[in-house]
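Student: What follows is a group of structures, each given as structure tokens.
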Structure 1
Amino acid sequence: MSFGVADGAVNCQITASSDDPSIAAWGCAVLSQTWRWEDTEFAEYCAQFEEFGCRNGLVVRGPDSATPRRNTDSDFGGYPATHLLADGERITVDTVSCEPAGEGVRCEDDSSGHGFELSAAAIEAW
């Protein structure tokens with residue numbers, strides 16, 4: 001399932017992991033962000049991938065915490081949104097829910113407690 005928020009400025013996908021179809025893989029990508037990985041909690045993680053680096057969003061696989069979307073990430077490709085969420089609208093697949101949050105999106109897995117907020121201006125994960 002793919003969807004977007006903020007007139008498509010942030011696109012998301014919830015799908016099965018390519019490694020294990022019984023595990024959800026979900027994430028969102030920003031089309032044009034103003035934040036930099038170097039200024040986030042993921043700076044060290046992204047620095048280790050010199051050539052391929054991190055891309056413009058976050059991905060969560062199963063019960064794991066959010067990690068930056070990578071150029072080589074095959075589970076989440078940042079597909080175009082097939083549906084734009086209206087303010088107050090929420091999409092839930094199994095235990096994962098996403099909803100608009102200001103100019104971005106907030107997604108969280110109720111079973112693991114992991115999630116993130118992502119917009120062109122800010123990125124936060126827990």
Structure 2
Amino acid sequence: MRKLLLSLFLIVPFTYASYGTIKPLLLPIEQVNKVLFSSFAMPLIATWGITIFCFISLLISVKSLITKNEYKSAMKSFYISLLLGFIVGISVNYANYYLVIKPNNMIECPKKIGYKKNLMRDYVKDISQCEKF
């Protein structure tokens with residue numbers, strides 16, 4: 001039961017973060033004003049990996065509650081979720097670049113101070129849309 005509650009608790013913020021990364025691909029290209037991109041792609045890999053892991057653990061927890069069996073192969077599901085997170089994170093990151101940033105001729109905002117801003121860069125249509133730091 002604890003695993004189920006923990007999975008539900010973690011799914012909400014990580015699903016929201018994952019949706020934020022894929023949102024520019026879902027909107028019409030004219031409506032996208034700002035996109036986050038990282039040439040390193042590690043933030044998106046981590047976000048998608050944790051999201052997929054939470055969904056897999058939720059499914060396993062529900063199945064264990066229904067069948068009253070203990071799930072024994074936890075490491076297998078962990079590695080599967082990491083692999084899927086890696087694939088989805090890389091795909092979303094570079095799809096944002098090649099399908100949204102390049103066709104819109106978006107401009108990279110100047111570097112900012114902070115950990116997140118060292119890994120991810122904002123791309124905007126007009127330089128005036130960049131946040132002041």
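Quick note: the coordinates plus some simple rules give every number you see, no bench work behind them. Just so we're clear, the structure is a prediction, and the values are computed from it rather than from any experiment. Cβ atoms are built from the backbone, for glycine too; each structure is taken alone.
Student: Identify which of structures 1, 2 gives the largest calculated value of percent of Cα pairs over 14 Å apart, for residues 43-90 alone.
Tutor: Structure 1 comes out on top.
Student: Distance in nm of label points 7 Å out along Cα→Cβ at positions 67 and 99 was computed and gave 3.0; which structure, 1, 2, did it come from?
Tutor: 1
Student: Given structures 1, 2, which gives the highest value for distance in nm of label points 7 Å out along Cα→Cβ at positions 3 and 27?
Tutor: Going through 1, 2 one by one, distance in nm of label points 7 Å out along Cα→Cβ at positions 3 and 27 peaks for structure 2.
Student: Another one. Tell me which structure, out of 1, 2, gives 97 once volume of the Cα convex hull per residue in Å³ is calculated.
Tutor: Label of the originating structure: 1.
Student: Please state which of the structures 1, 2 yields 33 when relative contact order in percent (Cα under 8 Å, 6 or more apart) is computed from it.
Tutor: Going label by label, the one that fits is 2.
Student: Sticking with this structure for a sec: Figure out for me which of the structures 1, 2 the number 2.4 belongs to, where distance in nm of label points 7 Å out along Cα→Cβ at positions 59 and 83 was derived from the coordinates.
Tutor: Label of the source structure: 1.
Student: Match the computed value 1.3 of distance in nm of label points 7 Å out along Cα→Cβ at positions 11 and 107 to one of the structures 1, 2, and report its label.
Tutor: Derived from the structure labelled 1.
Student: Assign the value -1000, calculated as helix-only ellipticity at 222 nm (-39500 (n - 2.57) for each DSSP H run of 4 or more, over all residues; to 500), to the correct structure from 1, 2.
Tutor: It was calculated from structure 1.
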